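Student: See the structures that follow.
Nothing in this text is a laboratory measurement; each read-out follows from the coordinates by a stated rule. All values derive from a computational prediction rather than experimental measurement. Cβ atoms are built from the backbone, for glycine too; each structure is taken alone.
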Structure P
């Protein structure tokens with residue numbers, strides 16, 4: 001599959017982040033630690049591969065390879081989709097969580113104004129306030145199944161919008 005806008009965005013962020021890291025600005029590393037909960041000792045010399053991992057962790061993935069596979073539309077059913085579609089303030093909202101996609105789609109069919117999103121190896125059916133907390137624009141509301149649309153131009157559009165959300169909307 002060819003590179004999409006989301007992968008290009010992360011590559012750009014990594015290159016910019018690498019310059020900042022080399023200049024002693026560790027905000028990217030701090031952000032990745034805050035989102036992922038993992039701390040990495042600073043390497044002897046920052047390289048692009050380090051920045052790729054940090055920008056990926058800062059938006060809810062385990063690292064660069066994970067982000068590239070998920071955002072690139074290459075993940076298989078049952079794969080970990082990361083925490084990309086979750087924001088810290090979403091935890092206070094009441095949502096419908098499912099282990100099985102079939103159960104999530106049944107719920108969404110009964111509530112067509114909801115949105116179905118992947119979260120790690122689970123599925124969450126959410127209302128507009130959840131999408132607001134993700135930092136998505138007002139025009140992106142309800143009726144979308146991100147799992148069914150996975151890898152499509154609509155998926156890329158939604159992921160691109162999520163990547164443009166404020167940094168504080170990513171995290172645990």
Structure Q
């Protein structure tokens with residue numbers, strides 16, 4: 001009788017330990033992804049394109065709404081394919097002309113981890129200091145996907161839509177959809 005009770009207690013304890021390990025892994029994954037999104041913004045702000053590119057998978061895609069999206073139509077998205085294209089954008093004259101006066105901030109974000117893939121939906125802001133005052137240059141809703149590659153989370157895709165754009169609302173509505 002005692003052996004059976006001990007065996008049941010061990011099985012229950014193993015189950016509890018397995019559930020705790022799963023919860024801890026999820027929290028560690030979500031924290032790693034939040035840090036990755038933050039690291040990319042900080043790298044962009046200091047002109048460290050090598051670090052920014054290292055945050056992405058080799059074939060990453062970054063899609064950004066035209067600055068006039070949702071206002072007068074007819075403007076195409078900026079679509080960057082691959083790490084190299086992301087680095088070129090960060091080294092562009094336009095981006096370099098704003099340094100060191102930018103601040104890319106991300107969050108809050110809802111992060112859904114499923115094994116070695118994850119999706120985050122949340123806000124981002126781009127501030128530009130003009131004189132002594134920071135000005136909000138861009139307020140966006142973002143849909144990110146991530147892949148764990150060799151134990152490290154990397155950005156696979158990012159779609160950034162301006163607040164007020166119907167596509168931004170579609171991203172937010174997807175939180176309650178079956179896609180998640």
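Student: From P, Q, which structure was mean count of other Cβ atoms within 10 Å over residues 7-14 = 17.4 calculated on?
Tutor: On the way: P: 17.4; Q: 10.0.
Source structure: P.
Student: Right, next: Ranked by distance in nm of label points 7 Å out along Cα→Cβ at positions 63 and 135, which of P, Q sits at the highest value?
Tutor: Comparing P, Q by distance in nm of label points 7 Å out along Cα→Cβ at positions 63 and 135, the maximum is at Q.
Student: For semi-axes √(5λ) of the Cα gyration tensor in Å, the calculated result is 39, 19, 15, so let me know which of P, Q that is.
Tutor: Traced to structure Q.
Student: Where is distance in nm of label points 7 Å out along Cα→Cβ at positions 15 and 127 largest, in which of P, Q? Numbers along the way, then the final one.
Tutor: On the way: P: 4.4; Q: 5.0.
That would be structure Q.
Student: Also, I was wondering about something else. I have 2.1 for distance in nm of label points 7 Å out along Cα→Cβ at positions 31 and 95, calculated from one of the structures P, Q. Which structure is it?
Tutor: Comparing all candidates, it corresponds to P.
Student: Name the one structure among P, Q that Rg/Rh (Cα atoms, Kirkwood Rh), for residues 47-110 alone of 0.99 was derived from.
Tutor: Of the options listed, only Q reproduces it.
Student: Moving to a separate point now. When relative contact order in percent (Cα under 8 Å, 6 or more apart) is calculated for each of the structures P, Q, which structure yields the highest value?
Tutor: Details: P: 24; Q: 20.
Sorting by relative contact order in percent (Cα under 8 Å, 6 or more apart) in descending order puts P first.
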